[in-house]
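Quick heads-up: structures coming right below.
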Structure 1
Amino acid sequence: MKIIGMIGGIGPESTIDYYRRLLDGAQKRNPGGPALQIIINSIDLQKGLDLLERNQLNELAEYIVPEVMRLRDAGAEFGFLAANSPHIIFGDIARRSPIPLVSIVEATCAEAKARGFKKLGLFGTRFTMHGRFYPDVFTREGVELAVPTADEQDYIHDKYINELIPGKFLPETREGLLAIATRMTKQDGIQALVLGGTELPLILTDSSLLGVPFLDTTQIHVDAILERAMG
C-alpha cells in the first residue's frame, strides 16, 4: 500500500469528495484491509485562481511545485492535483516533482479510449475549456473534443467560480448546464460529456437526463490513484 499525497483545497468541496471516494474505493477493493494513507496539503485556492486569471503560468508552477515537495517530505510516495484547471501546467509540475504524479487528463483519456468514444464534449472552467491540455492529450489518441460556444463558456465559468466552488448546487444551474449539453449532443454530435471540473459531478449526477454518458473525471482519477496505491 503506497502513501498518497493530495494537493487539495482547489476547491474545498472537491477535496472532501476525493477523500470520501478514495476511502470508499479502497474498502470496496479490499474489504477489511489496511486503511488507505492519504496526506492532504490544502493550498490557497484564490491564489491559484488569481495566477490563472493573469495567465501567470510560470508563477503558478513555482507556487505548486514546493507544495508537492511538502507532500514528499511528509512521506507521500506519489501524488495528484485534486482539480482539473491546474493541469494546464501538469507537464511542468510533473517534470520537477520529486514523486510521480497521476494526471486526471491522461486517466480520463484512457477511459474514453477504452469505451470507444471518438467525439466528446468538454465542460470545466474557462481555463480548462480554453486550454490545450485536454485537446493535446486526447487528439494524440484520436479522440476529438468539442467545447461550448463563447457565451456558454462564460455561463459555465461564472457558475463554476461563483456557485460550485463555494458549494452552491442550484437546480436552475443544473438545468442550464444540461441545456448546453443537450445542444451539443444535437449540434456537435458528442457521444459523451467530460465533466472536466471536479465540482461538476456534484451537480451533474444523473446522465440519463441527457441521454449520453458523463465521464466523471473525479471518479476516473480516483480509480487511477487507487490502482497506483493498491495495485
Structure 2
Amino acid sequence: MAELTKRQQKILSAIVEQYAEVASPVGSSLLAKVFEVSSATIRSEMAELEKNGYITQPHTSAGRVPTDKGYRYYVNNLENLEKDPSEQRGERALTARVGDAGTQERMIRNAVDTLVELTHNLGLATIGDQLYMSGLSNLFGQPEFINNVQVQQVARLLDNLEPWVREAAPNEPLSVYIGRENPIGRSAGCSLIISKFKSPYSDRSYIGILGPTRQSYKDVMGLVEHAGIALQEALYD
C-alpha cells in the first residue's frame, strides 16, 4: 500500500483531532478552510484516505470519521510533537497531587483521580492485586455509548480488564490499544492507554485510562505517560 502523502497525513491528523473535539463527522468544507485549498481537492484526498481504510463515512453523513487504522497511523506518528501549555499544566497538577498524597496507595488513587479530571475518561491503576477504577460516569456519558449493545461490550471489557492486565503484563513504558486491538471487548469502540511503572506492590504496576476511540491521543498519551513517571518517582522518593 502506498505511503500517505504529506498532505494526506495532515488531513488525517486534522480529522482525528477535530473529531475528538466535536464528536461529529468532519466535512470537506471545514478542512478546505483550514488548508486553504478547494473543497474538491479535500474531497479527492479524503476519497484516497477512505479507499485505503484510514477514514470512513458513517451512515449518510457528508463528513468522515477515523477508523481504527486511521487512529493507529496517527498514534504511530505522534513522536516529537511539542507539548501544548494545557498538557504542561496537567502534568504539573499530576506531580503535585501525587506528591501531596501521603500514603503509597493514596498516591496511586490521586494520580488516577487526576487523570479522570484531566481526560474526562475512566481512570484505572493496579494497586497490588486490585484494580482501582474511577470515572465510570465519564465513560458512559460519552456520546458513543448510547447504544445498549456497545455498553454491554464496554462492561465486558471492564469485567475482564484486571485479569487481562495481570496476565498480559504489557512491557512498554506506554501501551496504546485502539478499538479492535483490545483483546477483550473488541467491539466496544474503546481505547486503552496504560503506562507501566515500578511500585512497592509490583515491578509491573499500571496506570491509565479507558475511553472511546475518539480521543485527543497526543494529550492523553502524554498525561498517562507522565502519571507513570511521577508515581514511580514519588513512590521511591
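Work out the source of 19 here, i.e. which of 1, 2 gives that when percent of Cα pairs over 34 Å apart is computed.
Values: 1: 11; 2: 19.
Value 19 for percent of Cα pairs over 34 Å apart corresponds to 2 out of 1, 2.
Which structure, out of 1, 2, was Rg/Rh (Cα atoms, Kirkwood Rh), for residues 165-220 alone calculated from, if the result is 0.99? Mind dumping the intermediate values first?
Numbers: 1: 0.95; 2: 0.99.
Computing Rg/Rh (Cα atoms, Kirkwood Rh), for residues 165-220 alone on every structure in 1, 2 gives 0.99 only for 2.
When relative contact order in percent (Cα under 8 Å, 6 or more apart) is compared over structures 1, 2, which one is greatest? Show your work: numbers first, answer last.
Working: 1: 24; 2: 19.
Ranking 1, 2 on relative contact order in percent (Cα under 8 Å, 6 or more apart), first place is 1.
Assign the value 14.0, calculated as mean count of other Cβ atoms within 10 Å over residues 29-36, to the correct structure from 1, 2. Please list the in-between numbers first.
Working: 1: 11.4; 2: 14.0.
Here the read-out was taken from 2.
Each reported figure results from applying straightforward, stated rules to the coordinates on display, with no laboratory input. Predicted model only: the values in this text are computed from it and were never measured. Cβ atoms are built from the backbone, for glycine too; each structure is taken alone.
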